Structure I
Amino acid sequence: MLIMRNLKTTAGGVSFENPLILASGILDENGYTIKRILEEGSGGAVTKSIGMEERDGYMPPVVVEHENYIINAMGLPNPGIENFGEEIKIARTAGKPIIGSIYAADPEGFLNLAEKMVDYGVQAIELNLSCPHVKGFGTEVGSDPVLVKEIVKTLKGSIDIPIWSKLSPNVTSIVDIGRAASDSDGIVLINTVRAMAIDIYARKPVLKNTYGGMSGSSIKPVGIRMVYEIKKELGLNIIGVGGIESAEDAIEYIMAGASAVQIGTAVWKYGRNIFSTINSGISKFMEDNGYENISKMTGVAVQ
């Protein structure tokens, strides 16, 4: 019988009972759904990205499904920060860390949202600096090192809980952006890869928005490379995300330098039990290979 190893880890200034965290954007707008995922094996959860105002998102079609990836252009639909407190209150009853994801166009907007999230009782703030398909937010903000540095500095000077910066792979130099965000308590790598699909019979793009963000197993090698690069060049505390579907995938990210990992598309693909399945696989690997805890594996592949 498998004896579960010590899967506890600290990532971005937050302690988790295991290294698996629900990523922003999947089943994380409703408090009861978040709570259920936490109860079924996730060590923590990141909320859907929330803005100042309620937002409907884009008209359909908003998703392209493929065996190895999903391309989505949801358009950041959310109820707005004033309407989200009750959902966090419900999710917190699971007794595990809740990370509040927020998006804005400038430092003041991020600060206002972060202060609300603090009031709601989240354990950390994740700055969405990397949505690839909404004009005025996300990548447009996160590709400017000066603005990224200003946003992080503003929040670190005003907020008492940890700040995470979720960065985009759709930039010229991930190290330059990582350096700009280096005052963050955690760097989340990576968000989706900008992509599109064409309906060859309709002879037009599938997505209403034309462009979307690709997630799923196809982007894992990109995520691994960026985690490794940031760890090697800057030595920052990293939370890995992108294409994780198995214990082996999670361990790759950890060995590349991540202290914890986020799982999103795999929940859509395989269901909520993906967390317990991957946790069991990580534990078995640790037992078979003599690792006492997650920290002993973190960054071992970085030369």
Structure II
Amino acid sequence: MINKITIHLASPRGFCAGVDRAIEIVKKTIIKYGSPVYVRHEIVHNKQVVKNLKDQGVIFIEELDEIKNKSRPVIFSAHGVPKSVPDSAKIKKIFFIDAICPLVSKVHREAKQFNKNGFKILLIGHANHPEVIGTIGQLSNESIHLIETANDAESYNNQYEKELAYITQTTLSIDDTAEIIKILKKKFPNIRGPIREDICYATTNRQLAVKKIAPLCDIMFVIGSKNSSNSLRLVEVAKRFGCKNTSLIDSKKEYKISDIGKYRNIGISSGASAPEKLVFDLIDEIKKKAQVELKEIEVAKEKVSFKLPKILN
């Protein structure tokens, strides 16, 4: 007897405008300048995307010193880089194209403006994430302080009694960040924040969709890579809002589909750097084992797009 399964498919899911733009920048650079093309750090945090681009002639590096042929272009990842990186590229006469997401650029501008106006900046984010490293790297270390948790916010001491401002990483949990901001505002009533929140539209929409489907599901899959911040946050949100049995998987290969028959309601979403194909590969695999009813649950329509650098037009 074939089991009947309902798949609750989160929408929006998958690529955001910043990821689309970054991948397109790499592809157009290869077309215009030929291969190889260097990319500093993974252009976006997804194994499948990185593998596909390697197959097209991309060499991924972590530092500019790894570049063997300095006549070739280098692209900076969507996460942004410290200002020392483009400065170094100019000194070494390396041609570079910056694929930073425009929403991360917004956070960099805010940091610089707050600093210019004399504020001590509190950056809400995760240590060692490339976006956080890039944002901190826009300023001198003493100008900016990292707040990772509610406890960090509670214990922060404004020892120099400077005016305070906060900014955030773009791929955080909406709820965790709101809690931290609430603590900071209570502790420092005059703290300034960005005019528009820094958590990006895609992160917000994907978390809202997961919140809606998690209570309906016996098991849930978030497709994304282990180093993807926004994908990890989706797993946390799903567990918090009703589906403790939620896993982050890179692709269909990571789950034994033969076990799927014991579930009746399955949730699927994907991080903002995961290709849509991986979602439907998983759905097709489940269809081989069960009769599937697909219910797409949409919380927002996304029409955002970002222009490519003029040099590639």
Structure III
Amino acid sequence: MGTMLPGDVLLDIVRSVKDNLVIVAPYIKTAALQKVIDEVSNGPASLTCITRWLPEDIAAGVCDLEILDVIEGFSGGKLLVHPHLHAKYYRGDGRCLIGSANLTSRGLGWTTPANVELLVELPADFNSLREWETALLDAAIPATQELKKNIKREADRLIADGALSRPPEVDQNTDTEAITSQWVPRCPTPERLWDVYSGRGLEMIISTTRETAQEDLAALAPPIGLTTNLFKSFIAGILKQMPLIAEIDGLASNGLSDIEAQAFLEDRLGDAMLYSADETWRILKTWLIYFFGQTYRLEVEQEVLVKGQNISGLSES
């Protein structure tokens, strides 16, 4: 008996779903998604789908904007977007598949010639997979019809200009690639990120602030077309995924003084810091207060950052 196609293994899991179906794939095509949804039983299953939805993906035809309409037509369905997504992960209740196959007919083996792909079944609680899923869901932003329209406009422009770029997960071999894992914010006023992102009031922003905001936006790579609230949620989601922020979150549980924070940054970042430890911490602290205002407070007289509650998605210290 031949080996089952990746897509057939996925459908076997989908048919047994009673509560939650979670689909995570950078590339999702409408026909393949519809085929999966058609196999969901009439039970109370909810559908959560996370994809990348970058304009270059749409322009290249590897992902469809219409998947939003399909998911909105499913009772209890929601589509989320994370532009840095590369994982392929499918979960139906307690059964889980991880591997290389996107949710496309070619990726799942339903079209000839098919891609050579792999999906391996694991229990959903294997090696903290649920924690990974929770962190991803917390960092992703909801897809909307407005976002869909804006991505389509940008994808159409890319096609017209012949300006399709290399996928983000492919290394560009630039001099800056070596320090991306040590990225820390550079813009001293995080509220200006939105102004630079949206292109509004740029003439009112001093050049150094504008330049550092552009550098931060290039590192964070928010998708185009976000509203103010979605933009802030996206940036917060990326920050929550940074190991450095998780460590600071733990330290702040007992109060983190400026002196302690500066020593921590010198130890963790060393020569990767473009500014002094004092300036790096001042900027980072400002970002934490701005993006997680309900989580942290400053005891001004002592300049101590204190964590009042957990950042959603980060474990307790």
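Throughout, read-outs are computed from the coordinates displayed, never taken from laboratory work. What you see is a predicted model, and the numbers here were worked out from it, not measured in a lab.
When mean projected area of the Cα convex hull in nm², for residues 205-244 alone is calculated, the result is 3.4; to which of the structures I, II, III does this value belong? Label of the source structure: III.
Once Kirkwood radius over Cα pairs in Å is computed for every structure in I, II, III, the highest value turns out to be that of III. Using the calculated result 21 for relative contact order in percent (Cα under 8 Å, 6 or more apart), pick out the matching structure from I, II, III. Structure I accounts for this read-out.
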